[in-house]
Structure 1
C-alpha cells in the first residue's frame, strides 16, 4: 500500500489563511452588517464559517482521493459541461447581473467561480493526453473551442472572474510547449473578447478610463463631443469611478508600518465599498499595517512555492499540469486582487482567495487546493 504524504506546509498554510480570513472578515464586516444591511455584526462571519466547514469537508475528500482518478474523460468533460450548463441557466434565472442563484436559507451561489477548478481538470487532462502534439492544429482547435466557450459565458456575467481561468489556460499551454505564434494568436483573440466585453458595458469602460485617463484629457482630444464620457456616465452608478481605489489607498496609507490596530480601522465605516469582499486586503493593510499585508502575500507565495514543487516532483503529466493549473489560478487571482487594491490595476470586483467573504469563492478555492494536496499525497 502506498504511504500517503501530506504536504503539511501547504495544508497548514491553507488552514491558517482561512482562519486569519475569518478574523479579518469579522473586523471588516461588522459595521457594514449593522449600518448597511441592518443585521447583527457577526452576520457575515457566521455565514462564512458555515461555508468554511462545508468547504473543508470537501477539501479533505479531494485530498484523500487519488488525483489520478480524475484523469478520465468523465471528470474532464462532465465538470466542464456542468459549469457551462449552470452558466447558461443563471443567465436566465438572474436576469439582472446574470451571476447568482439565490438559494433560500443558504444565500447566493455563483456558478462562474466553479469554472476555475473545472477548467483546471480539463486542461490537465487535455494537455497530458496531447503533450507530444500540443502544436497540432486539431489539438489547438479543440482546446480553443472549449476555453473560449467557457470564457465567453463567464465574461457575460463577470469579466474579472473570466480573466483568471483564461490567463491560467494560456500559461499552462505555454509551459506545455505551445509555440509563440499560437500563443500570440490566442492572446489577440483574448484581447478582442476582453475589449468587446469592456466596451459593451459602460461601467466597465469607466473603470478602465478611471485608471488610465481619469480626467479624460487624452480621450477628449479625439472625442471632443464627449460621447464616450456620456456613455460611461449613463451606465455608472457613482460619479467617480475611481472612488473605490481612492478610499482603498487611503486605508492602505493610514495603516503605515504596524497598522491602526485590529478592529480600529476607519475606512470600513462605509467609506470603503466592499471592505469585507473585494477590498478586504485594504482593511488588513489599514488595521495590521505593512507587516499584516506581507503576511497575506507570504501565504500566497508559500502556495506558489509548494505548487511549483509539486509540478516538478509529480511523476505523471496529469499531476504536473493539475498542480500547475491550481497554483496559477489561486496565485493569479490573489495578485490581481491586491494590485487593484493598491491602485496598480483597473478596478474589477472579485474576492481575495481564502480571505474575502464569499461562499462560492471559498468552496471553489478549497476544491482546487484539495486537488493540489491530492497530488502531494499520491505523488509516490
Structure 2
C-alpha cells in the first residue's frame, strides 16, 4: 500500500498567506499611480494582472506539490530544463535588444527568462551533483562540465540582471559545498565569483555608480583619487536619476514613517510618486510604511519560516537528489527575499530585485510558486 503523505501545512499556509498579502500590497502600492497614468486609467490595472498570474502560479504550485520530486531526477528532464532556459536567455538577448529582459507574448503580457532560469537551474544542479556524487571533486568529469553549464546560465542572466545572477550563484555554491566540494575548489570558486562580481559591476557604469554612491555618497574619496573629477562626472552621467540614493532615501523615509503600527492600509504617502517602482523593487518600503514594524517583521518571518521548512526538508530527506533540490530551491527564494529587504533598509547598494510573492510580476510569481511547490513535495516525503 502506498504511503499516505502528510502535507507540510506550516509551509503551505505561509506561502498562501504571503501570496494573498502580496496581491493586497500590490493594489495599495500601484492603485493611485495606475489611475493617474493615461496608459492604464484604472486603479485595478496592476492588481487584476497580479491576481490572474496568482491563479496560474498557484495552479502550477499545486501540480508540482503533487508530483513526486523523483520524477525530476531524470536526465531528459534536467537537460531539457537547462536547455530551454539557455535558449530563452539567448532569445531575449536579441529580441529585447535594449534591456535584454523581456520576451513579449503580445500586448502587456511578457515572460522574464531570468526568473524561469531559477527553478530549472536548481533541478539541473540537483540531478548533476547526485549523478556525480562519488566523483564530485573530479575536475575533468564533474567540475568543468558543471562550471560550463552553470556559468553559461549565470553569464546569460548577468548581462541584464546582476541580482538574479547572484541568487543563482549562491544556490549553486551551496549545493556543491553540501555535496562535499573540497576547500581548495571552494576557494577557487569564491575567488572567481568575486572577480566576476567586480568585472560585471564595472562593465555597467550605473552599477558602479550605485556601489560608489552607497559607500561614498558625497564622492569625498573619489575626489581625493581623481583630482580632475572625470570619474565623478562619468559615474553621474550613467545614472537614470542624478542621485542614485534617491530611491533608498525615499524607502527609508517610508519605513521610518510607518513606526510600530503603520499608517494604515492604503494610507502610505511615499508611493504617491515619491518612491519609484513602489509596486515592484521597493514594495517592502510600502509594506513598512502602511503596516509598520509589525507588517515588516511579518514578511521577514514569512521568509524565515520558508527557510526553516526548507532546511528541515534538506536535513530529513533520505536521498541526495531530494536534499540538493530542497536546498537549492530554499536558497533561491529566501536569498532573493533577504536581498530585497536589505536594499530597502539600506543594508546593501541599490539593486532592482523583486520581493518573491509580494512584488508585482507574473514571471517572478510563477517561478517562485513552482519552486515552492517542489519544495513542499520534498518536505512531505521528508516526513
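Every read-out reported here was derived from the displayed coordinates using simple, explicitly stated rules and does not represent laboratory data. Note that the coordinates shown come from a computational prediction; the quantities given were computed from them, not determined experimentally. Cβ atoms are built from the backbone, for glycine too; each structure is taken alone.
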> Ranked by mean count of other Cβ atoms within 10 Å over residues 175-182, which of 1, 2 sits at the highest value?
Replying inline: 2
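For distance in nm of label points 7 Å out along Cα→Cβ at positions 143 and 199, which structure out of 1, 2 has the highest calculated value?
1
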